[in-house]
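I've put the structures underneath this note.
Rule-based calculations on the coordinates, nothing more; no lab input. Computed from a prediction, not measured in an experiment: that's the story for all the values here. Cβ atoms are built from the backbone, for glycine too; each structure is taken alone.
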Structure I
Amino acid sequence: MEYLVIVGDAGKNLGNYLIRGNIYIGGQWESLGHNTLLEEMTQDDLVKLRGYFDEYGIKADPTTFRKIVRLSEKPFYRAKK
């Protein structure tokens, strides 16, 4: 799964038209944009972030991050059968 980690703040329409994956953000944002939803962080999310922070020397506390996911799957992005 793809995801984006933002250690600081973000502006307007964060995750606008999010298609797949998750956004983890440690700061604030002006607005979430279309098709996004805040979701509770799981233990797996925290472990994943801790691992990346350790690997890349990022001094941040994963427990302060929030998770943004897509609200619904856009029909025009589904794989064709």
Structure II
Amino acid sequence: MIVDVRTPAEYATGHLDGAVNIDFQSPSFGGEVAELDPEADYVVYCQSGNRSAQAVSVMDAADLTVEDAGGIDEAAIATGLPVIP
């Protein structure tokens, strides 16, 4: 599962095809992470890589299998997924 941890406004400007938006800056981020499937694998990205690293730390603590793909451009290259509007 591809997770975009940018704000909804950033997500709306373009995101990886198939990514879900879970805003790291939202007060509900921890609760949303707690609801994720613990059996799934997650790839997380943001704009530059800062928020994704922080989000991965939270998700790791929740015992999720998670990979930090960094910023959106790096994530697009790493996953082979296009950025779509």
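Using log10 I(q)/I(0) by the Debye sum over Cα atoms at q = 0.12 Å⁻¹ as the calculated read-out, with -0.36 as its value, let me know the right label among I, II.
Details: I: -0.36; II: -0.28.
It must be structure I, since only it matches.
Here distance in nm of label points 7 Å out along Cα→Cβ at positions 3 and 67 was calculated and came to 1.5; which of the structures I, II was it taken from?
Considering all the candidates, the number was obtained from II.
Consider the structures I, II: one of them gives -9500 for helix-only ellipticity at 222 nm (-39500 (n - 2.57) for each DSSP H run of 4 or more, over all residues; to 500) as calculated from the coordinates. Say which. Working shown, then result.
Details: I: -5500; II: -9500.
Matching structure: II.
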